[in-house]
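Alright, structures below, take your time with them.
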Structure I
Amino acid sequence: MTTTTTAAVAVTARMTALIEEIRAVVDRGLPPDLTAYLVGELLGPHLGAPDLLTLAQQESDPERYRQHIVHAERDGSFSVVALVWLPGQQTSIHDHVAWCVAGVHQGEERERRYRLAPGPDGRARLVPTEDVVNGPGEVCGFAPPGDIHRVRNSCRTTAISVHVYGADVSRLGSSVRRVYTLPAD
């Protein structure tokens, strides 16, 4: 479970410029996977810049990772979120309501990706497909289906990542479509 900050917060000039660039891509109406790829290309160069996020957007929570909604497009077409993780904090295994791009701004995140498969008893189970470690400046993107994963801070310091979702996270509360409690190999 995350702590979410939804109150209107100021955005930096750099973030304002990034939002305008993202808007131009999203407004093209391209397929979700291509949109995610192009948004990822835009996000990467901004990661690590000290003027990307405000200090408030970098605040953590001692109990769980914290979600700061930086921007939600008025038409609901995309949102920009900063996730702040203390060492060891992690998500549940989940998938998403829409395409997503995530870039590491600071620290390191470990992601385990899964696929659904029938188990020996015929019931669905989760099978790990890949473990990925993303460091500062690294970006990944995906579009459902096939976006089941768990993410955690795998470093000894605070990790911050910037996520762009093809949905209105301020209205939905999060980008998570479903949390998986199935057995995992």
Structure II
Amino acid sequence: MIRGLLWILAAILLGGIVHLSTVLAMPQAAKQDAYSRLTPLTPVNAMISLAAPTSGAELMPFVDPAFAAAVCRYDLTGGPLKLVAPVSQAYTSVTFYTRKSVAYYAINDRAAGRRTIELDLMTAAQHAQVPEDEEVTAADRLIIESPTSMGLIVVRALAPEPGLMPMARQALAAATCRIQPAQ
């Protein structure tokens, strides 16, 4: 009887280990992640508005139809990136993802406190090369350190009513992300 319970306990323990390792390995093994799906549609270091999701033909699964979205697929090997995203009337958010779809930073219009979300994205090595300026404070210049040189920036604008979707799309159309010129 005890031997049987030990076998059952060992089987449950082994099943738990296999389940946990499978769940943790899935993001690394996925072939159709967000970055791969967006690669043929988005040029590097340019903001592209995504089409509205339609039933059965959405580019990304589980997209909220009340949000307009724009994506910038970035590569920081050419230098730091400058992101400028005008704030929409209702709500605007910016989320940063690594190449493997791990979110590492997010900001919204309320946290930015301005009519435009403006920030610099760079690697830790690029950030170390930025000269210190006593006149420029952290509130004046928001610098985000990317853990990887490649990834995605997703900008979303809320349209609280279907009639306001053109206004949300217009705000996203003015968003830009581009490599900063060397100074």
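Derivation of every value follows stated rules applied to the coordinates shown; laboratory data play no part. Because the structure is a prediction, the values reported are computed rather than measured. Cβ atoms are built from the backbone, for glycine too; each structure is taken alone.
Identify the structure, out of I, II, from whose coordinates distance in nm of label points 7 Å out along Cα→Cβ at positions 80 and 160 was calculated to give 1.3.
Details: I: 1.3; II: 3.6.
Value 1.3 for distance in nm of label points 7 Å out along Cα→Cβ at positions 80 and 160 corresponds to I out of I, II.
Given a computed value of -8000 for helix-only ellipticity at 222 nm (-39500 (n - 2.57) for each DSSP H run of 4 or more, over all residues; to 500), which structure among I, II does it belong to?
Numbers: I: -5000; II: -8000.
The value was obtained from structure II.
Between I, II, which one scores greatest on distance in nm of label points 7 Å out along Cα→Cβ at positions 32 and 144? List each step's numbers first, then the result.
Numbers: I: 0.6; II: 2.7.
Of structures I, II, the maximum of distance in nm of label points 7 Å out along Cα→Cβ at positions 32 and 144 occurs in II.
Given 3.9 as the derived value for distance in nm of label points 7 Å out along Cα→Cβ at positions 64 and 128, which of the supplied structures I, II does it correspond to? Walk me through the intermediate numbers first.
Working: I: 2.4; II: 3.9.
This value belongs to structure II.
For Cα extents along the principal axes in Å, the calculated result is 55, 39, 27, so let me know which of I, II that is.
I
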